[in-house]
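Computed from the coordinates by the stated procedures, all read-outs in this text should not be read as laboratory data. This one's a predicted model, so the numbers in the text were calculated from it and none came from an experiment. Cβ atoms are built from the backbone, for glycine too; each structure is taken alone.
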Structure 1
Amino acid sequence: MNITNITRTTAKLFQPNVSTNHWSQSTLAIARVVIGVMMVHNGQDKLSDIENFAHTYVEYLGLPFPIFLSYIAAYTELIGAPLVAIGLFTRPAALGLLGTMTVAMYHHISVAGLSLPYLELSAIYAACFLCFTVNGAGLFSIDALIANRLDSTALTLQSKQVMRLEKVYQSDAAEKQTEVLP
């Protein structure tokens, strides 16, 4: 496998599923930032009393290594949520956060059954992180910039126009043409 194939494969990991509608992309970016920022405190809460969290939530579910898994959950939320907010490594970060929210939903169902008031927040977070796991961060993200940088064909011209990158390419092309011409 040559370096070009590796670069294209890597670019696909960062490439978002996109709609070239500017409002759709703006809304996706706003949702990503809000959800990421709001999620951070969950990790901080876990770390503030890790033994209590491990006993109350992880041991209750019968999972092994409760302290270790509690640290994993806390740091997934503390690191993954800001990554989702800025749109960097969004898919793997959102997948990790989806995992923590899935365990949280399981815990809520074990404790209170299908009580919607108890279950709703973790279910909403899980649905949002599932969306970002499947679709990526959108065009207004660091992931989209990386995908474009790794493989200039990763994003369509319309996507680049929405991201306002087309001016850069037009000016680069114009400069290259003037360099060739005497």
Structure 2
Amino acid sequence: MSANNMRPAIMVGILTGSPTDLPTVVKVRDTLSDLGISSEIIVASAHRTPDKVFKYLERAHRENVQVLVGCAGVAAHLAGVIAGHTRLPVIGLPLSGGVMSGLDALLSTVQMPPGVPVATVAVDGAKNAAMLAARILALKYPDINQALEEAARQERSRYEQSAEAALAGLTPR
């Protein structure tokens, strides 16, 4: 545990099924970092390297990781496999690609059997996966709640400007 509110060194474990997913998955880590939340990314496939997934889950429990995010496309079983082997909150991030452009991943992630919940965000919804993880953590860590409040204030301020001011800030074509 770190000294910062007795936080674990890694608060959110982000698992992805393939290295090709990393351009989207890194957005989860970056959003968490912006909120002051530590995380790590692990490439581990539910189908190709299931032992790696299970070994990571054992380590995550030992090291007091608080929330897990499972990112996968196509068959997208990673978040469900994770949820079947932990009692930690699991967020599923379905990824686009394949012949169904992510719809198959969305359905595979959201359609879990009773008792194996996976909170699922939109296809390629990396920012929402991070924000949901932060909201879960904010229940325990007041400074994360404050960071979320500040992020919401900043987001709202984007919509308080006039259309002319917003247009002036765009890069010309």
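Some values worked out for this structure:
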{"quantity": "Structures 1, 2, by distance in nm of label points 7 Å out along Cα→Cβ at positions 8 and 48: label with the highest value", "calculated": "1"}
{"quantity": "At a computed -24500 (helix-only ellipticity at 222 nm (-39500 (n - 2.57) for each DSSP H run of 4 or more, over all residues; to 500)), which of 1, 2", "calculated": "1"}
{"quantity": "If FRET efficiency 1/(1 + (r/R0)^6) of positions 16 and 112 (r between Cβ atoms, R0 = 41 Å, to 0.05) is computed and equals 1.00, the structure in 1, 2", "calculated": "2"}
{"quantity": "Relative contact order in percent (Cα under 8 Å, 6 or more apart) - highest-scoring structure of 1, 2", "calculated": "1"}
{"quantity": "Of the structures 1, 2, the one that 10, 30, 27, 17, 10, 4, 2, 0 was derived from, the read-out being P(r) over Cα pairs in 10 Å bins from 0, in percent", "calculated": "1"}
{"quantity": "Answer label among 1, 2 for the case where distance in nm of label points 7 Å out along Cα→Cβ at positions 40 and 64, calculated from the coordinates, equals 1.5", "calculated": "2"}
{"quantity": "Mean count of other Cβ atoms within 10 Å over residues 72-79 - structure with the largest value, from 1, 2", "calculated": "2"}
